[in-house]
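Structures follow.
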Structure I
Amino acid sequence: MKATPLAIPDVIVLEPKVFGDDRGFFFESFSQAKFEAAIGRHVTFVQDNHSRSVKNVLRGLHYQIQEPQGKLVRVVQGRVFDVAVDIRKSSPTFGQWVGEILSAENKRQMWVSEGFAHGFVVLSDTAECLYKTTAYYAPEHERCIAWNDPTIGIQWPVDGEPVLSVKDQQGQSLAEAGYYA
């Protein structure tokens, strides 16, 4: 597995070694030991999530203000632009974002450490995302930052307005939504 830290080092793109021939392909999608070696620390995953969305659906920017979740995200069908925003006030990259295209074709995964807001927009007709989390979903602690917060300035590759859930339509600015110390 190849591990590439992005411009914010606590967000890492993982690329598996894929073995393919005319029959198809095989790759190891997760190995606890290799994953921990790649990120440099022990992590315990407690929940797996699976979402399916149509083109231009934007989910995010989500996080839990208490019981923060680290997320290991991959796409098993389609293509998305996956984004992480550093919301750790004490971090030198506070308020900055990184993004990466994840697809069934490139088989990349993105590790989004605790302390980040996360979101994605679907670029293909449909996309299915799988992601492991380090904490259980706790709706009472969930927060949502507006996808278009100008202080963050994410350059989403979407034509026109994205399709948002009611919850995501009510996203707040980073300053209003809250962040980590």
Structure II
Amino acid sequence: MKAGSIWSRIKKWRPDWLTLVLLGLIAYVWFRPPAWVSDENRAAPDIRVILLDGRQIRLEDLRGKVVLVNFWATWCPYCRHEIPDMERFYRDHHAQGFEILALSQDDTAEPVRQFLASAGVHFPVAMATTGHTAALGGVSRLPTSFLIDRQGRVRHKISGQVHYGRLEDLVGPLLAE
């Protein structure tokens, strides 16, 4: 088949409205996949983690800040997709009292370190344990995040990908409190 005939076929193709709606829906879900946000109001557990840089941190040490505890993995495509928005939101709102604690579900730390270096991530990251997931109420899918207010209360559980706009909607009111 000649290249000219392929181009002429493409020019003749006129999608109907249903095709355009479906293509638009696919693009929307890819860039803003659905997430289920549940409202919670319970005390956050005082979990302890050892960050990849060797520092130890307790969730209690972050009291007074709005904290996003994010469970993710390097092998999870939605997790990898949300990291740049999380990093940008972290840079934009860290000075206002926003913190991220990312807990990787990977088996070993080396792929996590490599990914973080290539993605230019600056927020704290540690390896997750089953104790961490159980303490926060369980993680059945990745990514899953827990949003903790300045008083140390879990306010939201987000099952699915976060993006900048979703973070603005959920974190903004907590920063204003």
| said: Between I, II, which one scores greatest on distance in nm of label points 7 Å out along Cα→Cβ at positions 88 and 128? | reply: I
| Hey, Cα Rg over 2.2 N^0.38 Å derived from one of I, II reads 1.00; which structure? | I
| field | Parent structure of the calculated result -2000, given that helix-only ellipticity at 222 nm (-39500 (n - 2.57) for each DSSP H run of 4 or more, over all residues; to 500) is the read-out and I, II the choices | value | I
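Laboratory data are not the source of any read-out in this text; all were calculated from the coordinates shown. Just so it is clear, the structure is predicted and the values come from calculations on it, not from any experiment. Cβ atoms are built from the backbone, for glycine too; each structure is taken alone.
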